[in-house]
Structure 1
Amino acid sequence: MEFVVSGETFRHFQVMSNELSTPKVIVCPSDTRSAATNFTTGFSNTNVSYFVGVDAEEGKTQMLLVGDRNIVNGKDPANGMLELTTNNPAKWTRAMHNGTGNIALADGSVQHVTTPGLQKLIEHTGVATNRISLP
């Protein structure tokens, strides 16, 4: 959680470097960001295309685990942290996937959804507030 407070989302992916073959897999082909050459030298939030759902739990299978970073809710994220609630609807920007996005849920499934689909996923997570750490 210390990485969440500091706004260093990339650190969540850095700890998985032994399981990931290359940093290229954490940059979406639809994103304008560049992949890092390795997980140490120069690796930062600018080399990551995906948010991390910081409240995901094993028992709550519909929680947001990871997703495309082109998500907004009308509020500026504090230290990269964005709070998603049904009272302040989230939406996709046109920065990637032409206004849609991909979400991985805690149950292991991945869904490509539109903005209404995103809002429905947030509504069905089972919690009032979903915190995500944006790169």
Structure 2
Amino acid sequence: MTIKLLIFVAAFVGMEGVAWFTHKYIMHGFLWSLHRSHHEPNKGLEKNDWFGVFFACIAIILIYIGFPQMDYYFWLGLGITAYGFAYFIFHDIIVHQRLNVKLRQDSAYLKKITRAHKLHHKNMQQQDGKFFGFLFVRGLND
């Protein structure tokens, strides 16, 4: 059971690196045409939401493949799913308030990730952005 938990945690933590890389080099790179919608005033669905669908499909496939044996594919998929859920809660509900749910942001951690993401959105352009990660903020002086 220990190795399965380690795979789950590694997938969850590793997804922050995948999210950072994807956000900086793909979303703000050659797929800016999809991500731009997220940097513009918007209510409801955005073209940018296709990135979440893509990662959800990967997680679903891994869980499906690994389910019969409950092998590492399953735990990788579950870790990716857990990261996606955490990202959705923090990014879409807390930071961007895409759902009509008000959650308190009393913790220093929530305030820090919210501030970093709002600083990221100050730049409405494809280039010269900062703070591309999300759940683990690096480089933000308090």
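Readers should treat all values here as calculations from the given coordinates under stated rules, not as data from a laboratory. Being a predicted model, the structure only gives us computed values, none of them experimental. Cβ atoms are built from the backbone, for glycine too; each structure is taken alone.
Match the computed value 18, 44, 34, 5 of P(r) over Cα pairs in 10 Å bins from 0, in percent, for residues 13-84 alone to one of the structures 1, 2, and report its label. Going label by label, the one that fits is 1. Kindly point out which one of 1, 2 the value 1.10 was derived from, the read-out being Cα Rg over 2.2 N^0.38 Å. The read-out comes from structure 2. Looking at distance in nm of label points 7 Å out along Cα→Cβ at positions 77 and 93 for structures 1, 2, the greatest value goes to 2.
Computing distance in nm of label points 7 Å out along Cα→Cβ at positions 37 and 101 across structures 1, 2 gives 3.1 for structure 1. Kindly point out which one of 1, 2 the value 3.2 was derived from, the read-out being distance in nm of label points 7 Å out along Cα→Cβ at positions 61 and 109. Only one of 1, 2 returns 3.2 for distance in nm of label points 7 Å out along Cα→Cβ at positions 61 and 109, namely 2. Looking across 1, 2, the calculation of helix-only ellipticity at 222 nm (-39500 (n - 2.57) for each DSSP H run of 4 or more, over all residues; to 500) that yields -3500 traces back to 1.
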